[in-house]
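Asks: Take a look at the structures below.
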Structure I
Amino acid sequence: MFLNVGYYGEIFLGEPPQRFNVIFDTGSSDLWVVSRNCEPDAVCQHHHRFNHTASTSYIDLESELKGSSERETGLRKKLQYGSGYVRAHIGKDTLQVAGIRLENQAIGDAIVLSQEFKNTPFDGIFGLGLADLTSSSYLPPFYSMLEQDILDEPVFAIYTEMGGGEIDFGAIDKSRFKGQMLYADLIHAGYWMVQTDLIKCGSYKAEGQKIIIDSGSTLIITSTADAENFHRQIPGAENNGDTTWSIPCKSYSLEPLVIWVNNVPLTLHPKDYILTPMGANKTMCLSGISGQVLDVANAWILGGVFMRHYYTVFDYGNQRIGFGTSNKRKTKRD
């Protein structure tokens, strides 16, 4: 995990294989890595860079689409994220991830990176969102797994903990959660989004909110107004001015944050949403709830702060999301 960005792992592209670290992001649907031709160099130089000319399996789509209008409009994309953007040229190549091999996978060769990607420990983003979020007409990698009939079931699941985790493609690891799995139907064609009954913490209450499960985000993100209302009940809470909030580190007597889905509570205790100390005196800690302008109204984005406590199943076949209380290793804080 890195600086409110998410969890990353290893993939291989091309023949012979070139290795990259990528964020596994359920909040977007494109796959891209840093290009050998990336600029500016000050941002790109510390990343592994994809050299498509060294791959014998690379397909140049400009040649494939010669004479097509998509050659100009569909192969060079600006991909915008919550923090930063990239410009990428789309080609196809062999992809290997988690022991799975995909042929002719669409890949963005990122030729421009914004400053936000400088010195990050990952080289790209592996989009696991639904197809309506993709920026091109080509299949995202999870859909390619389905089309190439590689998976036992049309599902993937994510387990995370501080400093690590795993993705299960095509199956659910029942050892990763305890109790019953709570399922909720999808309500969006692009985001992994479901409806809530109620979100409550102390005096804060919001009915009828939507939740988006986003493994590419570390924090829980809501609107600026909801973040303000949530933190107003916490004595000493401070707006940091950068969408995040600070709260006194010794606020463990606060009420739990409870997200009700299909009349079942998903609970985060104060120790779960009071994060790392900030500043030299270490009396103030980063809050796990931040506020910013969102593309979707009346929504909360649940990132790593939430997913560390719930093994999450992305069930494409049944168009639903499952939540199971994680079986996690004990830490000193627990």
Structure II
Amino acid sequence: MNILLTGVGAPGVMGTIYALKNNPDNVQVKIIGIDLNQGAVGKHYVDRFYQIPAPEDDNYFESILNICKTESVDLILPQTTREIEYYSNAKERFALQGIKVLVASQAAITLANNKKRTMEAFNDLKLPCPEFYSFNDLVSFESAFERLAGKDEKPVVVKAPFSNGMRGLRIIRNNPWNQDRFLSDKPSGVEIDKEDFVKMMGKDSSWVELLACEYLPGSEYSIDAFIGKEVSIAIPRKRDQIRSGISFKTTIDMSQKDMIDHTLSVAREIGLEGVFGFQFKIAEDGTPKVLECNPRVQGTMIASILAGANVIWFAIKELLGEVVLEVPSVEDGLVFTRYWGGVSSINDKLVDL
């Protein structure tokens, strides 16, 4: 089987490569990797690599199609948020060429990529959701902030409806830096006070639409999920350590039944299928509330795969017409830990740490 894997410079690419190469059916998979960056680290670990233009480029489709024809590609596996919307729009064009694309429908992707609409979907199903308000100028921001911060001056989360990683995210809190905090806390780059936020946005200018959301103080979880014709599964994992938006330590926790049920219920409501993920955070009262949906392979999905649920492979099988019939056994409590490794290369000589 020949699979075109996009975004092989993404931080989680090694997990996706592992899932494909170590699939439970022992199918031999040739991975053709592509990326905008010639220096993408994943190029050293795929079978073939091509540098490609950005999805916005007029020649993008033809570039990808030529690679697919040259390498006899069976299916395309998009990895990045930037690409999945393009491929949801273009998958019928690829289908006419006999190439399948592992991506949900355009309608499902558009909704799932929008944090506001995702939270609205939870509200519609009467499932727990953070309190949130849209704002696009100083007046509406002040109103939203006052409602959320209240008399106790609680922190307020501001985020862009369309973003990924930690882009477009700030936590507004009136917790000034002092000498003790300066010496003990690592700066996260996420915190900002209200005055500086307003100054950054511009008091007199019109703002892009943003969301002001309830601050959730508890633990954060990712849910790796698969919905097929006969089998559906969702695997919660606690994000024990997070750096730059990436899980560096994560623990499988199948006791989180509410998160499992909410993930599958909302995914079906918005039309997701195949492989995808959600993120939740625990509220002050212990209730898990949704943060966002990732309608694609998640960066640390490898944890669920190592625990026994190769949700990436399940989605590939169903895309190719083979129905998954058996719910996998998951090793609850499995811990996955990242560490700083690296690779050096010169004249085709590779040293992997």
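Asks: Work out mean projected area of the Cα convex hull in nm² for each of structures I, II, then name the structure with the largest result. Show your work: numbers first, answer last.
Replies: Working: I: 17.6; II: 20.2.
By mean projected area of the Cα convex hull in nm², the leading structure of I, II is II.
Asks: Work out which structure the value 4.0 belongs to, where mean projected area of the Cα convex hull in nm², for residues 239-286 alone was derived from one of I, II. Provide the component values of the computation, followed by the final result.
Replies: Details: I: 4.0; II: 4.5.
Structure I accounts for this read-out.
Asks: Thinking only about mean count of other Cβ atoms within 10 Å over residues 15-22, which of I, II has the largest value?
Replies: II
Asks: Here's a follow-up. One of I, II was used to calculate helix-only ellipticity at 222 nm (-39500 (n - 2.57) for each DSSP H run of 4 or more, over all residues; to 500), giving -2000; which? Show your work: numbers first, answer last.
Replies: Numbers: I: -2000; II: -8500.
So the calculation was done on I.
Since every read-out is calculated from the coordinates, none of them should be taken as a lab result. These figures come from a predicted structure and were not determined experimentally. Cβ atoms are built from the backbone, for glycine too; each structure is taken alone.
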